[in-house]
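Once you scroll down, you'll see the structures, which are given as structure tokens.
Where a number appears in this text, it was derived from the coordinates with a stated rule and is not lab data. Bear in mind that the values here come from a model prediction, so they are computed numbers and not experimental data. Cβ atoms are built from the backbone, for glycine too; each structure is taken alone.
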Structure 1
Amino acid sequence: MHIKKAQYLISSPTYEKCPQPDKPEYAFIGRSNVGKSSLINMLADNDKVAKTSNQPGKTQMINHFEITSVPKAGDVNESKWYLVDLPGYGFAKISLSSRRRWEQMIENYLRKRENLAMVFVLIDARHSPQKLDLDFIKNLDLWQIPFTLIFTKADKEKQAVVSKNVKLFLETLLKNQQFLPQHFVSSSLKKSGKNKILDLIQEKNNELHS
């Protein structure tokens, strides 16, 4: 897949205020400070699409970006789809009431957004399995929402450590799930994993339009 254009569209406080569900939609979510904005900018081929910040919890609404893509550079057969940046879960310094409101907003979006084709759950590859991530994935499984894992920040730790953490995370998932989800290992700095993630989105778009 080749991205021709990526533009910010709207930030919505509830799923009801989101754009018309007339295009396939791919949502990205993870713990605060997992590198979500950097990953989105890498995929969109534009460093300024999603705002990056060193302060966790900056994303507080459902952010839609409209993407125009072609299967490969030079093709004229364009597709339009939505990339969605969801608030992170975890370490943000917010009140309990705000956190509950966020959780409800995210759950309503995930369970009721009819054009949601895939949720990409971002996991920090530098760490061993975290309860927050495992609990969130358990909910996705319970709600029967299709998801794919992206292990981020693979360049910020030794390869052996990254491989060990990924293996351990998948083994932990297998204790409660019959099947393992698809997963990718990525680095926004080195742009690794980019083509595989975009290829999966292209594949899903093709399925939805066939």
Structure 2
Amino acid sequence: MDTANLVKQLKDLSDGFGFCISEDAISKAIGFSRFKAYSKGEVIARTGDKANTAGLVISGVIRSYYVDTEGNDVTQYFAAEANWCIDSGMIGFDEMQTDWEALEDATVMLFDVDDMKKLIYSDENLKNVWISVLESGMRYKVYRENGFLVESATERYVDFRNRYPMLSKRVPQRYIATYLGITPESLSRIRSSLKENEN
């Protein structure tokens, strides 16, 4: 593995998202991490698995999902490049709270949760980055809840497309539908209606 190239790649990802993590901190994280490639469709973690390992998506798209009491597959979250995945342990859970699946061929930087938290708490900039990540997670949760409470399915789809333009092109429509809380057929009608209105 070309460590220098990997540090540069992660540094570029970090800077691209405005985190500006130092090369030294990145090198330390790489030192206790391993990198694993997953094939499209491969399940990375399941609900109830131990949550002592977490990951950062280096390439590809991964989704978090659960199966409800009626057996429906429901998408909770999409993680693309520079996003956390299988991260239940990072927010204090002992077990995975959802299943995780690769929607594209993906590479994930896997690390021990305790090792990463020690690194974060030892570096003032990393602590600030971590606070920013947690705040972003809370905003995301509020946005998701508000969407289901006050927006129509069409409004939720338009908002998703505006917030995540690349995901809307990379993720199969059936998963976007479950993320929005509607059937694939309903999403198809919404998309057709929006195209008609654009003409």
- Task: Please state which of the structures 1, 2 yields 20, 48, 23, 9, 1 when P(r) over Cα pairs in 10 Å bins from 0, in percent, for residues 23-94 alone is computed from it.
- Result: 1
- Task: Supply the structure label, taken from 1, 2, corresponding to FRET efficiency 1/(1 + (r/R0)^6) of positions 15 and 63 (r between Cβ atoms, R0 = 25 Å, to 0.05) with the calculated value 0.45.
- Result: 2
- Note on the structure: The highest value of distance in nm of label points 7 Å out along Cα→Cβ at positions 47 and 103 among the shown structures 1, 2 is in 1
- For structures 1, 2, calculate distance in nm of label points 7 Å out along Cα→Cβ at positions 39 and 151 and state which one comes out highest. 2
- Message: Matching task: -11000 is the computed value of helix-only ellipticity at 222 nm (-39500 (n - 2.57) for each DSSP H run of 4 or more, over all residues; to 500). Pick the structure from 1, 2.
- Response: 1
- Query: For distance in nm of label points 7 Å out along Cα→Cβ at positions 167 and 183, which of the structures 1, 2 scores highest?
  - Reply: 2
- Message: Given a value of 0.4 for distance in nm of label points 7 Å out along Cα→Cβ at positions 119 and 143, calculated from one of 1, 2, which structure does it belong to?
- Response: 1
- Out of 1, 2, which structure matches 44, 40, 36 when Cα extents along the principal axes in Å is calculated? 1
- For FRET efficiency 1/(1 + (r/R0)^6) of positions 31 and 111 (r between Cβ atoms, R0 = 25 Å, to 0.05), structure among 1, 2 ranking highest is 2
